[in-house]
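These are the structures in question, set out in turn.
No lab work stands behind these numbers, since they all come straight from the coordinates. Being a predicted model, the structure only gives us computed values, none of them experimental. Cβ atoms are built from the backbone, for glycine too; each structure is taken alone.
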Structure I
Amino acid sequence: MPGRERRANYLRLGILVLAGGFAVYVAAWIALNVFSHYPLEFRENAALFTADLQNRGENPYALEYRPVYVNVYGIGYYWICYPFTRLFGCHYTVLRLVSCSFIIATCWVLMWVLRIDGVSRLFAVVAALFLFVQLGQGLSIVARPDSLGLFLFLASLIVPYQFHFSLPSLF
């Protein structure tokens, strides 16, 4: 049996190294793209315009700003970005870093719920790393509320689950 346990440990370590390698690759890819000075997708300018309007204290839903300032996402993401855009300026990088922080928060929430369910630390970390790899390669890193929405969705499922669907947790 000692040989079998040793092989299992090598397999666990191999999975961790594989997930870590993918995560490092995706983190490097994110770093290259987050600091780009041009839009990464067609509608990313709209997010920048809306955040800039909010920084100037104007209403992004005002009729006078249509159709240039089209905001199809709602205002929640911009309120979260507001302190950062006030401190660091309204740039793609600032909005993208907020999006990336919600990707990391989503991965942390997944790891937290797996640990609550009794999954080993190793596999909880590996699951979080693979989720990071998946989310870090798509549109979740651009200046859009996709990662915020995923975080809120996952949290809305996990918080009631953690507290056994009690009335306060559902509220």
Structure II
Amino acid sequence: MSTLQFALFFAALLIGYVLVHIRLVRFEKYLREVSALKVVNERLQGVTDVLSRVDLHAVEERLELIHGRLGELGDLGERLEQAVERVSEREDVVLPAAIATAGERIRALVETRLLSLGYHNLRVLTDLTAVGMTDELEVTVECDKNQTAFKGKVVTCNGEIRDVNLQSVTQAFP
């Protein structure tokens, strides 16, 4: 075997090795993608198992019940609207004035906001007997949240909450 033949044989062997190596790298990448699809397939199988356990008949019955009650609620709303129209047409009926005073409405507004923010044991310290709805007012409150006492002010104006400024009465540790 001559040197030229040996060099050509060695070059062909090297090219063959590189081609096989490239094919193996691509095949490993393909196998990784397939293994990811296997995880997706397992998750989809879990979803189908959960869906097979759902009782569609019970869901349909509940939806029909909700649909029926919504229809009843619509009928009730129409009857209420007709009753209000009949009462408003009568001249001898006197509708009562607003029952709640401005102070009671402001108290309810402050309590509603603080309860929605998660506070409880609300105590309104400001006297609200002689206030108007259009007054800008700082209502002093005490309340609890997460077993911690809070004190502060709630600013109201025109029947709206403008600001809630509450601070914990406990001192923070450094």
*asked:* Comparing I, II, where is mean count of other Cβ atoms within 10 Å over residues 48-55 highest?
replied: I
*Can you spot which of I, II the value -21000 was calculated from, given it is helix-only ellipticity at 222 nm (-39500 (n - 2.57) for each DSSP H run of 4 or more, over all residues; to 500)?*
II
*Upon calculation of Rg/Rh (Cα atoms, Kirkwood Rh) from the atomic coordinates, which of the structures I, II produces 1.09?*
I
_On percent of Cα pairs over 17 Å apart, for residues 32-103 alone, which of the structures labelled I, II is highest?_
II
*Looking at structures I, II, which one was distance in nm of label points 7 Å out along Cα→Cβ at positions 16 and 112 calculated from, given that it came out as 8.6?*
II
*Comparing relative contact order in percent (Cα under 8 Å, 6 or more apart) across structures I, II, which is largest?*
I
*Structure from which 5.1 was derived, distance in nm of label points 7 Å out along Cα→Cβ at positions 24 and 56, options I, II*: II
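Any idea which of I, II comes out highest on FRET efficiency 1/(1 + (r/R0)^6) of positions 8 and 120 (r between Cβ atoms, R0 = 35 Å, to 0.05)?
I
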*distance in nm of label points 7 Å out along Cα→Cβ at positions 40 and 144 was computed and gave 1.1; which structure, I, II, did it come from?*
I
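Work out the source of 2.9 here, i.e. which of I, II gives that when distance in nm of label points 7 Å out along Cα→Cβ at positions 64 and 152 is computed.
Only structure I yields this read-out.
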